[in-house]
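Have a look at these structures, which come just after this line.
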Structure P
Amino acid sequence: MITLLTIGSRGDLQPFLALAAGLKKSGRAVRLVTAERYRPYADQYGIDFVGLSTDPLELLQSEDGQAWLQSDQNPLALITNLIKLGKPTFEQMLSEIEVALDGSSLILYSLFGSLSFHLAEKWGIPAVMVHLQPIMGQTADFPAAGSPVLNLGLPALTRGYNRFSYKFVEQVMWQPFRAITQKWRVNRLGLPKERFWGPYHKLDNTLTLHAYSPTVVPQPADWPSGHTTTGYWFLNANDTWRPPAELEQFLNVDPAITVYLGFGSMVDAEPDKLANLIVNAVKQSGVRCVLSAGWANLQANDLPDSIYLQSGDIPHSWLFNQVAGVVHHGGAGTTSAGLRAGKPGFVVPYFADQHFWGSRVYDLGTGPKPVRRKKLTVETLTAGLHDLVSDQSIQQRAAQIGTKIRQEDGIQQAIQHLSNLGSG
């Protein structure tokens, strides 16, 4: 039994669900472990599912969750608020994950599911860490996603900082929970204590999968030997899914000036103000807009005919092919879907790795310069919307990148790597 464990937002779930579906299609026994709220998605694809009680939406809506989202690129605040957010549920997660993973022959786990590493050691089975962004696996080429980009004058200093940023991420993930984890390892699992700096050094020479495109982030030459880039793990719409008729009618009016705008799992501190800002920018830019309410529950009174409010889930794999451009928060999943569709993107990052993806979209020439959520105004959003539908250079570049990404097959690459372990 191959078990996939992911903890986080819908964007964290979807690649794991895509790989689970690919593994099942190839004849493997597979199950997915994640928050209970995502059970319906697994059911759509016939994937065995074990639900965890911690709800990511409730966490992000809490006071500590809002503080974490507001941490932006302040490392100290990010660490402090992560501890406040995660510690109350950590011990509960220890017992739930142990039960959920029992009987596995192979475990694939995301960053926040790192407890899997210790259980795999106890059971003597392989475990593979999965990254949806370059946040572990030291390289001097660029800092860990979510870390500030610094130019320290001398190339050697900058490259040294870049490598250090990955060690810093490791300690952020280990030190706040070290005492609880060590106690669990010794008393519950019968394992020796980990070293003070944690277990992550052991992963350098064991298989670690990076589930994003080498076209978007070329694999560094100085990566540890165990790390490899597979390409994105895309989840296509279920065969039985059909779009709402009203949405199709809206999209058919003038697709050349129709954009998607949504911030996914981001729970905005001022959703009403943000919704009004969006409405004003759409009016001023002259575009048409599919506005996703998302976890922020964006709403506005007296919406103009040029805005379609989407309150339910619409697969990005379908929707982004129907629009001229995409405005989003820079989550790994939304970024990948926009790039795959070959559509220009305007990124409005909130925090963490979203800044990294916003910079990649801009550096690839597939979108205008990102604008942080805290700096977003009617004027900057209007300009971004205008660029998406009128700048032919970014449209052409986005189409070129999309063609390359669609030629990749990240799921098959991942399955091949897992087969080479002898347990996949």
Structure Q
Amino acid sequence: MKSSLAIIAAIWIWPLAQAQAQVPRQVSNHAVASTIEEFLGEPFLTPMQQLWEKRGGWGGVLTAKDGTVVAFQSPGGGNCRRSRDGGKTWDSDIEIAAGAVEGRSLVNEANGDILYVNPAAGWLFRSRDSGATWARESVQVKPDGFGNIPKTEGVSAMQCGITLAFGKHKGRLIMPARVMGPKSSNAVEWRPYHYSTALYSDDGGSVWQTSKPFPVLGTGEAALAELSDGRILYNSREHMSRGNRFMAHSDNGGDLWIGAYRSPDLPDGARGTSYGLMGGMIRLPVAGHDILLYSNVDNDAGVLPSQVGASIVSGREKATVWASFDGGRTWPVKRLVYDGPSAYSNLGIGRHGTPSQGKIFLIFEGGPKGSHGAVQLVSFNLSWLLDGRDLKKLLAGTR
């Protein structure tokens, strides 16, 4: 497999996949359900809430259609916690199932089901009651053009998936993923051959197609967001070289990723390291605007590992959120959320007409016990993030 993966280093010309037949789907358009005013008003940032006293939170945080906020604890265990009052209080742990780890979560906007999915392992768990109970189903995953599929170990460190809301692929379920080496998986010698990808389903989650690779080797742990013109923006960590996050986009529903570049604004972990760090990216569900948020750490304390591609976690502190008002081209606003140890993070958005309305959720590893010591959650609104900046000028492209 190593030789087949190495071919990618020299060949990045991909044929467009033959368009798949689309079954008409009725999709509740959460992507435009809110107004921008819902995220404004009196600025607030809630105190940190510790959801788990161990590493995790990689499964993400999302809001069910009835407004229940659901946080996932993977990889440490296949558990979730629910809040029915917009994140103020949290119910006790719910075990999705013994061994239900390394999954990623998403809401199917067509019917409201929450899916907790590990396609490479051959399963998903479906909840029809906003995360209260879960039922296991078998799934199929199809390989990419090289015959590779995402590997089970390590692919859970991703942003939640989404349901596409615009264009001819409306209703498609899609999530970021990562193709790794064989069972040696995350061994340092294989990291140069890892690459980000996406998994998508057009039948509600039974069959998942692996997309064409993200066109940069050494990548993994990514996030994606759909823009209002139907393009999908991809944002990926990279493990091999020093520099900011890699970005690319898709014009065909997430099957082909093109135009890769390093963001001039968004760090990939502590600056100075080559190891990168998982971060979140999400779009506010507001019609007429492509306001994107990104989470990561913001400091210059990064250290290069002694071996290229090796793990090093120095400098993981200062959890921060950035904002873009032009669909990810520029990121003129950022604000510190927690001035202490912090690491992997994910973002979620509240639902119109529910207790979660107008809230932005950040789930991250960190706190007083260290950057990987616990799973924390805060919520805030756009007014807090703007910190007095003129929104009208930002939306108009002036600062």
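For distance in nm of label points 7 Å out along Cα→Cβ at positions 303 and 335, the highest value in the series P, Q is held by structure Q. With respect to volume of the Cα convex hull per residue in Å³, for residues 119-342 alone, the largest value across structures P, Q is given by P.
Computed over structures P, Q, mean projected area of the Cα convex hull in nm² reaches its largest value in P. Here the criterion is distance in nm of label points 7 Å out along Cα→Cβ at positions 55 and 375, and among P, Q the highest value is seen for P.
Looking across P, Q, the calculation of mean count of other Cβ atoms within 10 Å over residues 127-134 that yields 17.6 traces back to Q. With distance in nm of label points 7 Å out along Cα→Cβ at positions 175 and 231 computed per structure, which member of P, Q shows the largest figure? Largest calculated value belongs to P. Out of P, Q, which one gives -13500 for helix-only ellipticity at 222 nm (-39500 (n - 2.57) for each DSSP H run of 4 or more, over all residues; to 500) as computed from the coordinates? Only one of P, Q returns -13500 for helix-only ellipticity at 222 nm (-39500 (n - 2.57) for each DSSP H run of 4 or more, over all residues; to 500), namely P.
Throughout, read-outs are computed from the coordinates displayed, never taken from laboratory work. Keep in mind that this is a model prediction, so the values were computed, not measured. Cβ atoms are built from the backbone, for glycine too; each structure is taken alone.
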